[in-house]
Structures are given as C-alpha cells and as structure tokens.
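There are structures below to look over.
Computed from the coordinates by the stated procedures, all read-outs in this text should not be read as laboratory data. The shown structure was predicted, so the numbers you read here are calculated from the model rather than taken from an experiment. Cβ atoms are built from the backbone, for glycine too; each structure is taken alone.
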Structure P
Amino acid sequence: MSSIEWCKKQKKGVRLIEPLEYMSNDYIERAEKDLSSMILLNGHWKIITAYYACYDILTALLSKVGIKSEIHECTIELMKLFEFNEADILFIKELKQKRIDVQYYLKSVDFEDEILVKKFVLKVKKIIDELTRTEIEKIRSSLYGV
C-alpha cells in the first residue's frame with residue numbers, strides 16, 4: 001500500500017474538500033509571517049518557524065486544490081502530486097526532522113537553510129499562482145478518481 005493510500009485511510013489523513021481560495025490565501029499570509037519570524041529569531045525557534053513557513057505554504061497549495069491533510073507526513077507525501085522533485089521532498093523531510101529534534105528532544109541543530117526556505121516558499125507560491133482549473137481537477141481525480 002502506498003503512503004498516500006495509507007493517508008487516505010486515516011481519520012485526519014487525506015480527504016477532498018471544496019477548493020478554498022480564501023483559506024489558501026490565509027495560509028500564504030501565515031507562511032509569509034513565519035518567514036519574517038524566521039529571519040528575526042535565533043536558536044530552536046528559527047528552525048521551528050522555518051519548518052512551519054514551508055508546511056503552511058504546502059497547506060495553502062492543498063487548500064487551493066481542495067485537499068485536507070492534518071498529518072504532516074501525509075502533507076509531505078502529497079507533494080508527489082505536484083511539481084516537486086526528490087530534492088524538494090527531501091528538504092522538507094529533513095527540515096521536519098530538525099524541527100522535531102529541537103522542539104521535542106531539545107537537541108542543538110545548526111540551521112543554515114534560510115535561503116532554501118525562502119526559495120521553497122516562493123516555489124510553492126508560484127505553483128499556486130499558476131494552477132489552472134483543469135490541473136486542479138486532474139490532481140483531485142488522481143487522488144480519488146472524482
């Protein structure tokens with residue numbers, strides 16, 4: 001069973017909702033605020049806000065398409081439905097692990113990925129801006145055959 005299939009079976013995993021432009025815009029705004037915070041903060045908060053800038057922009061993308069995912073691993077897995085390469089997916093997975101390490105295990109982690117976080121957010125915003133209705137329907141159909 002693929003990871004996406006597993007996610008579809010989870011209570012708070014992946015499900016289709018109505019595409020929500022306003023929600024997408026709200027998450028874009030939140031991601032931009034996370035970026036601003038990341039620039040100002042140091043230590044573990046820098047990594048936490050960096051991760052959430054990326055996670056929130058992915059949530060904006062999913063909201064635009066009408067996909068709900070409340071499990072972080074599932075949100076990351078859904079990147080495979082879009083224009084992301086393996087490096088993008090690996091980047092967000094590693095950033096998630098750094099966030100977990102500093103937030104829950106109080107580890108000290110070096111963070112020098114500010115520019116990569118900004119580039120990732122910009123890449124996702126570009127995907128959001130360029131999505132057509134036809135592409136949205138194709139993505140939704142590939143997920144649930146609707």
Structure Q
Amino acid sequence: VGEAAGDQKKLDAAFAEMTLIAGQRPVKTVAKKAIAGFKIREGLPIGCKVTLRRAQMYEFLDRLVTIAMPRIRDFRGLPANKGFDGRGNFALGLKEQLVFPEIDYDKVDEVRGMDVVFVTSAKTDAEAKALLKAFDLPFAA
C-alpha cells in the first residue's frame with residue numbers, strides 16, 4: 001500500500017479488505033528505513049500482511065483457485081517458469097482485490113493489488129511446481 005505513507009485511511013481500508021479476504025487479522029508492516037523520494041520515514045506503517053497456516057491456508061488456496069482466479073480478466077494460467085525463487089517457493093501478484101467475492105465492489109475506494117507467496121517444504125522449483133499443480137494451481141503450458 002504505497003500511498004499509505006500519506007493517508008492512514010488507505011492503510012485502514014487495505015487492512016479491512018485483507019481481513020475479509022484472508023479470514024484472519026493482518027499485521028501492519030512498517031518501513032525499515034527512510035526513503036525521501038517516497039516520503040517515507042523509518043517506522044512508518046506502509047502495508048499489511050497475513051501468514052496463513054493449516055486449515056485457513058487450505059481454505060484460502062481453494063478459494064483462490066476455484067473462485068478468484070477464474071474471475072481474473074484474460075487469465076490464461078500462471079507463468080510456468082516465473083515466480084519461483086530457486087528454493088521451492090512461489091510468488092504471484094494479483095492486480096486487484098475485486099476478484100475475491102468477499103470484497104463488496106460498491107464499498108471499494110481504490111483498486112489495490114497484492115502478492116501471494118507460497119512457502120513450501122519443497123527443496124527445488126520442480127518439486128514446488130509439482131506440489132502446487134497437485135493443489136490445482138493452473139500453470140500455463
């Protein structure tokens with residue numbers, strides 16, 4: 001939430017939307033160091049994050065694959081070779097939060113994106129891709 005540095009209401013709105021999407025209360029993240037070009041001071045709240053484990057993780061993954069991804073415009077599958085970090089983890093970006101049915105379109109003040117990171121126990125990217133395919137993540141051919 002880049003604009004949150006100047007407007008606390010935007011961060012609060014993102015916080016509320018993240019709570020609805022994840023089903024769990026997020027944690028606000030703060031700037032580690034000051035960046036004058038972005039008007040950010042050290043310790044200033046600039047975003048939020050949620051770590052999901054066990055049942056909530058599987059429930060979110062199911063909603064992501066079966067409900068949210070089919071609602072993405074021009075979606076042809078996740079990039080097969082991008083997003084893996086070499087250690088068995090996968091990251092993807094969503095351009096808007098409106099793909100989740102929990103978000104009421106009329107109450108959204110601004111379209112925000114988010115990153116979703118899958119941290120797996122796999123040691124290689126190939127193992128991680130096989131695991132995520134088993135969870136029905138739609139990778140492009």
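Computing distance in nm of label points 7 Å out along Cα→Cβ at positions 19 and 43 across structures P, Q gives 4.4 for structure P. Out of P, Q, choose the structure whose coordinates give FRET efficiency 1/(1 + (r/R0)^6) of positions 35 and 107 (r between Cβ atoms, R0 = 25 Å, to 0.05) equal to 0.60 when calculated. Considering all the candidates, the number was obtained from P.
Looking across P, Q, the calculation of distance in nm of label points 7 Å out along Cα→Cβ at positions 11 and 131 that yields 2.7 traces back to P. For helix-only ellipticity at 222 nm (-39500 (n - 2.57) for each DSSP H run of 4 or more, over all residues; to 500), the calculated result is -23500, so let me know which of P, Q that is. For helix-only ellipticity at 222 nm (-39500 (n - 2.57) for each DSSP H run of 4 or more, over all residues; to 500), the value -23500 is produced by structure P. When volume of the Cα convex hull per residue in Å³ is calculated for each of P, Q, the greatest value falls to Q.
When relative contact order in percent (Cα under 8 Å, 6 or more apart) is computed across structures P, Q, the figure 29 traces back to P.
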